[in-house]
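Before anything else, here is the set of structures, which you'll find just below.
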Structure I
Amino acid sequence: MNRPLCIYAGYLVRYPLGGHLLGEISNIVALQRLGYDVIVVEESGGAWAPCYDAQRNEMTADPSYGIACLQHLLRPHKLERSWCYVDTNGYHGLSGGELRAACRKARFIFSRAGVTWLEEFRECNTRLYVDIDPGFTQFKMPATPVASCAGYASPYDFNYHFTIGERIGQPDCPIPTHGLHWRRTRPPIALDLAPVRFAPDAQRFTTVMSWTAYGSVEYRGVTYGQKNVEFLKLIELPRHAGPVFELALGGPDAPYDTLHEDGWHISGALEATRTTADYLNYIGNSRGEFSVAKEGYVKTRCGWFSDRTAAYLASGKPAIVQDTGFSESLPCGEGLFAFKNVADIVDAIEKIGKDYQRHCAAARRIAEEYFDSEKILRARLQACDLPVATTRASRTSSGRSI
């Protein structure tokens, strides 16, 4: 019996780092397990040097490193030939004709983050857009519909819209909807790809972060910034809670010397996330996660939640993360802590220390209940009246008790 086909428009060849790839593959394998054949599609966005080569630590026009990473990522799922990357040199993987035929046959196009667009997508009438940068996505959208182009999949060209900003549309959330129905969703994690790693002797709460990703945006006279804005408010945290924090930090503008002086342990972001195995090992050797959110998420209280934190939770790591409004819809206080100030952080560390094993187990339970990729993708497809297959619940098993 033939399985229905879908197109997954992602961002893998251009940014083939472990944490990012884990989020992408969690979506892809869930679509497979829900009964679909998947073709992974990406385009260069029209940039001259759009691809990051982690071996050389440079941006390049040569996609070979990213393509090799993509094939390695897809091979265990028998998808190493089911992909297409398009740049100024043409089509890599599937040919242009094969891609157009696939788009005509596909039940739907699934666009994560809206960074890939090809005119072949118009051959498919059902297109799903998943926003993973709430607020920043909508603030940058024009008030009237515009067509998609290279590097920008306009939400207006899609039938269904999802966002991990779960509070978009609430009266106190200033993010505009632009007349679109933004359905609530969460960042999925394939639980079997992020098994429990119990490390009772681990001492540090860690995270992987960029100091600032792409600058601030302004909307109606209000500026919405990046993580650095929120982090600077807590830079003296180790003086209150002890030197128990480590940042796998990237970004040339980060104040590395000041962070060291204030008691933060600093390691390299690239080393922590060069591959998905490196990324999961870094998480697995941590006591838990501590992280701030982008100022834009905090200021709008949009309800954003990180796919990185979902990976920590799946690995059985308690997470202490800045509240963006997600505390209204997720259980907090055991395994997951939403903080607003230094006192909240200190209290969370003390509670975790009193019964670490219990909080590790609670973290995994939260991942299984709220972030299981098959549950989340099933809900998305059902919201679009798309068929889904029955899957085996046993995949949620951690494979190891805490």
Structure II
Amino acid sequence: MNLRLIYPKWRKLEHQTEFHLPPHGPVVFAAAVPSDVEVAFFDENVEEVPFDTDVDLVAISMMLTAQVKRGWEIADWYRERGVPVIFGGIATMLHADETAQHGAVFLGEVEGRFEQVLADFHAGELRPVYDYLNDHPPIESVGTARREILNQEAYAYGGVKMVDLVHASRGCRFNCYPCCVAYLGGRKFRPRPFDKVVEEIESIDNDRLFIVDNSLAQNTDWEMGLFEAIKPLGKRFVSHPIENRDFVVKAAAEAGAWYVYQAVFDTSDHIREKVKRLQDHGIGVEGTIILGMDEQSEDEMKRLIDFLLEIELDLAEFTILTPFPETQAWRDLERDGRILTHDWDQYTADRVVFQPKQVSPERLQELYNYAWDTFYKDEPQRFKMYKLLKRLKRGPVGASRGEVARR
């Protein structure tokens, strides 16, 4: 049997330097497909998708809301020609009812479950919906992702190979306002065994990784154990937030933390001190900033941008509050009649798709452009990225910013 796995394209952030990371969901899914199934993967963001019918089953993996309309379009082409289609991934779960009009849908985590899908397929009885959303498989069953299906040469920027993605846990005990992770993976933190994480990282032919867990700051003992487990591997990694305690940050740096994505939501001393602590340990900080929250006036958004320059963030990524389905933001804005469009192509986080509370939609769009232009006025984004890469090449694992500067 041959299965064609497709990852639909989407429009990238308007101001962001365009590069492509190897997608994580498809390679994790492929690891759960029985070995006697031939899997051919196509990432439409970096390569052409073949449109022919020489395939038994098409699986479409959708991570982002901005992918769904293109995913439906691809599915419709195949189904019109008699090829069955099944959808999976984060965006499939967020848009399940709509997606079910374009093919079968798989909801939830796939480990140990795809054998049933294939049995139904071979019997000619593929179900419309496979719903495992609230039935998580044992975390120990999560195996090493099948990165060999990727066209590795396609994932580079300026001749530099992109980071490879890996996850050390699932679920998240937090329930942040604009985030859907609690809906998708549950609010119970489910860490993978350290030996499984180490085994997977050792299998990756790349010295730079992105640990894609929603937050590493879930449990101090686990976090310290993770850093201790991966430290001997000598890899450098990017991650989402780590716990703001000196001994934890020090352990992260010694384990190879290169830079951290850190949400910056105000101009408090807490944020200032956290950024400084990370940078003092040689860890770069990319601020992730959401504009358009109800509590933000125009003046407050401008003050926030000035604050980012003042604390000398290494990089900043600005987005506009986007009410993705199954988030609290969606529920609140939908209830209040403030969502302006359900055109999912517009849900790229750089377009205003709701009525802000303190400014007009047009003004919020202007402030978004102002944020990018102001932060990168003196040093363009590409130059800031180059500086971060340069420090990576010069500094050993665990080196502080001061030590790197002296080299």
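Derivation of every value follows stated rules applied to the coordinates shown; laboratory data play no part. Computed from a predicted model, the values in this text were never measured in an experiment. Cβ atoms are built from the backbone, for glycine too; each structure is taken alone.
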Suppose you compute FRET efficiency 1/(1 + (r/R0)^6) of positions 9 and 257 (r between Cβ atoms, R0 = 30 Å, to 0.05) for every structure in I, II: which one lands on 0.15? I
When distance in nm of label points 7 Å out along Cα→Cβ at positions 137 and 273 is calculated for each of the structures I, II, which structure yields the highest value? II
One of I, II was used to calculate distance in nm of label points 7 Å out along Cα→Cβ at positions 345 and 361, yielding 1.6; that structure is II
12.0 is what came out when mean count of other Cβ atoms within 10 Å over residues 121-128 was calculated for one structure; which of I, II is it? II
Structure (I, II) behind the derived value 16.4 of mean count of other Cβ atoms within 10 Å over residues 241-248: II
